[in-house]
Structure I
Amino acid sequence: MAGFRVTKYDSDIRLPNGALTRDEWTSVSDVGRAYRGRFLTCSEYLGVESAYIRALRGLLGASNVETLRITDLEMKAVNADTFPLELLEETLSNSESVKVDTEVRGPELDWVVRLALREAGIFVEIFDSPYHDEPIDD
């Protein structure tokens with residue numbers, strides 16, 4: 001069975017074991033730091049978050065799924081040490097409504113994705129899923 005890996009990292013910069021071949025930002029806490037001679041801006045970071053949301057909405061739409069249920073939840077501390085100040089207040093206010101065993105859709109779903117990523121661009125690759133024994137047919 002084919003699976004998909006959705007990641008902000010282009011497969012051209014990743015080794016077979018998944019390691020990156022260049023210095024690359026990985027989370028919201030990297031906003032304001034330099035990577036490859038450029039500073040990661042809040043705007044650029046939010047663009048990647050939005051791309052993840054579009055990818056998820058496309059996958060859900062193709063699967064005719066409108067609602068997801070939160071079945072497990074890990075909330076990390078949200079504070080000025082780990083978040084850009086531009087995102088701190090909205091992250092705190094939106095994280096308060098996320099609870100286990102809650103169904104989410106529409107804008108609520110978008111916020112759940114954003115909150116999940118804020119300690120996490122998009123390249124979608126077909127790859128052999130580690131959860132299935134069937135290889136991909138080319």
Structure II
Amino acid sequence: MQKKCILAIDDTAMQLHSIINILQPMYTVRIAKNGKTGLDFAQKYDIDLILLDMVMPDMPGLEVLNTLMTSEKTKHIPVILATGSTSDEDKQEGLSMGAADCIKKPFEKANVLETVEKVFLSTLYRNGKEYR
């Protein structure tokens with residue numbers, strides 16, 4: 001059985017390292033250090049879920065999300081936004097644009113794993129696919 005592939009898009013090496021440590025045992029993890037590379041990877045690879053930083057210098061997370069949600073090739077990929085902000089406005093805007101969920105930074109292993117599983121299950125239920 002092939003592992004599900006998660007694309008982590010974040011401009012901070014420490015956050016990417018944390019995500020790899022949390023998710024790598026159960027999933028294939030691809031990393032992109034900026035929004036443009038993340039969009040390229042989402043088009044090029046078979047991605048099952050995207051974990052997207054909301055604040056990046058080259059391309060803000062909401063701009064990346066908008067591009068993902070308006071592309072025929074990527075609009076089906078669930079996106080979990082990652083933010084260090086305590087503001088609910090950013091989270092609500094992302095959710096209204098099509099994000100599946102939002103998690104806080106710094107990452108807590110249990111929260112990341114729980115959110116990823118919840119999004120996978122809800123996406124598969126919605127699409128009528130078998131969960132693997």
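None of the figures in this text is laboratory data; all of them are computed from the coordinates on show. The model shown is predicted, which means the values in this text are computed figures rather than measured ones. Cβ atoms are built from the backbone, for glycine too; each structure is taken alone.
When percent of Cα pairs over 25 Å apart is calculated for each of the structures I, II, which structure yields the highest value? Present the calculation step by step, with values, prior to reporting the outcome.
On the way: I: 36; II: 15.
When percent of Cα pairs over 25 Å apart is calculated for I, II, structure I comes out on top.
Assuming 20.0 is mean count of other Cβ atoms within 10 Å over residues 35-42 as calculated from a single structure, say which of I, II it is. Mind dumping the intermediate values first?
Working: I: 11.9; II: 20.0.
Only one of I, II returns 20.0 for mean count of other Cβ atoms within 10 Å over residues 35-42, namely II.
I, II: which one has helix-only ellipticity at 222 nm (-39500 (n - 2.57) for each DSSP H run of 4 or more, over all residues; to 500), as calculated, at -14000?
Values: I: -10500; II: -14000.
It must be structure II, since only it matches.
Given a value of 1.4 for distance in nm of label points 7 Å out along Cα→Cβ at positions 27 and 83, calculated from one of I, II, which structure does it belong to? Mind dumping the intermediate values first?
Details: I: 1.4; II: 2.0.
Attributed to the structure labelled I.
Among I, II, considering only distance in nm of label points 7 Å out along Cα→Cβ at positions 75 and 107, which has the greatest calculated value?
II
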